[in-house]
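Structures incoming, each one as structure tokens.
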Structure 1
Amino acid sequence: MTSNSTPHGELVIRTIAMPKDTNANGDIFGGWLVSQMDIGTAILARQICQSRVTTVSIEQMNFIRPVYVGDVICCYGELIKVGTTSMRIRAEVWSMPHGSITRHKVTEGIFIFVAIDEHGVPKPVYAQP
């Protein structure tokens, strides 16, 4: 998908991984990371189309390394394609372990959103990639 050296796109959300977000192994639950990515990329999609959006699919989800309690996670989003009513947005999550300034890519995926009107009906996206 993308290189492992620096984040691609703009920072769309940053938070701290908390104990309540762990799985049975004590690591951060992958579903929590996906939800952060969905929130962050939805913010970007809404800015792009200036309307409501809905997530319609997630493609090419890759988990690269674990996230631990106390890590700061940074989600980056990058518009990669605009269709008539849809947007493809690449998401990357990078983590910084507690007390460190070194960051590591931990997951990435492509989120597809559709612009919708106030009734939930797809509407055209007026944006350029």
Structure 2
Amino acid sequence: MPNYVLVIDDNRLIADNLVKMLTLLGHRARAVYGSPSAMQTLLEYPPTLVMVDIHMQGINGVEVVRFIRRSEKLEHTRVLAMSSDNQPDLIKAVNDAGADEFLPKPVRLEDLEGALERIGVKPPV
């Protein structure tokens, strides 16, 4: 599944809504519900973009971002981190881990579209 967006969030409703938004914007997208299954999916089917929630049970989103940045297989993957917690220290930690962009939750369609443009992720032709 080349050229797709992987949404990682342990809240199924939020993950599924993000997939719907991405589809409206012309992207192919799929969701995984939590970080354990995400790690395997990332390596088996490297995405163009990962949208990852920061506050998840087990391995948090910052660790997922670090995992992506350490993997040669994922070196071209863009990362959009998300959280309803928009404290400066958290945003700094996410950026220091290697995220390309941070979006506050709840994610609005127009904010998502703008973030995708800023980081250069376009829908497949």
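Bear in mind these aren't lab numbers, they're just calculated from the coordinates by the rules spelled out. Everything quoted here is computed from the prediction, not taken from an experiment. Cβ atoms are built from the backbone, for glycine too; each structure is taken alone.
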(request) Work out relative contact order in percent (Cα under 8 Å, 6 or more apart) for each of structures 1, 2, then name the structure with the largest result. (result) 1
(request) Of the structures 1, 2, report the one carrying the highest value of distance in nm of label points 7 Å out along Cα→Cβ at positions 7 and 39. (result) 2
(message) I have -13000 for helix-only ellipticity at 222 nm (-39500 (n - 2.57) for each DSSP H run of 4 or more, over all residues; to 500), calculated from one of the structures 1, 2. Which structure is it?
(response) 2
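Computing percent of Cα pairs over 24 Å apart gives 29 for which of 1, 2?
Answer by label: 1.
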(request) Name the one structure among 1, 2 that semi-axes √(5λ) of the Cα gyration tensor in Å, for residues 47-102 alone of 29, 13, 10 was derived from. (result) 1
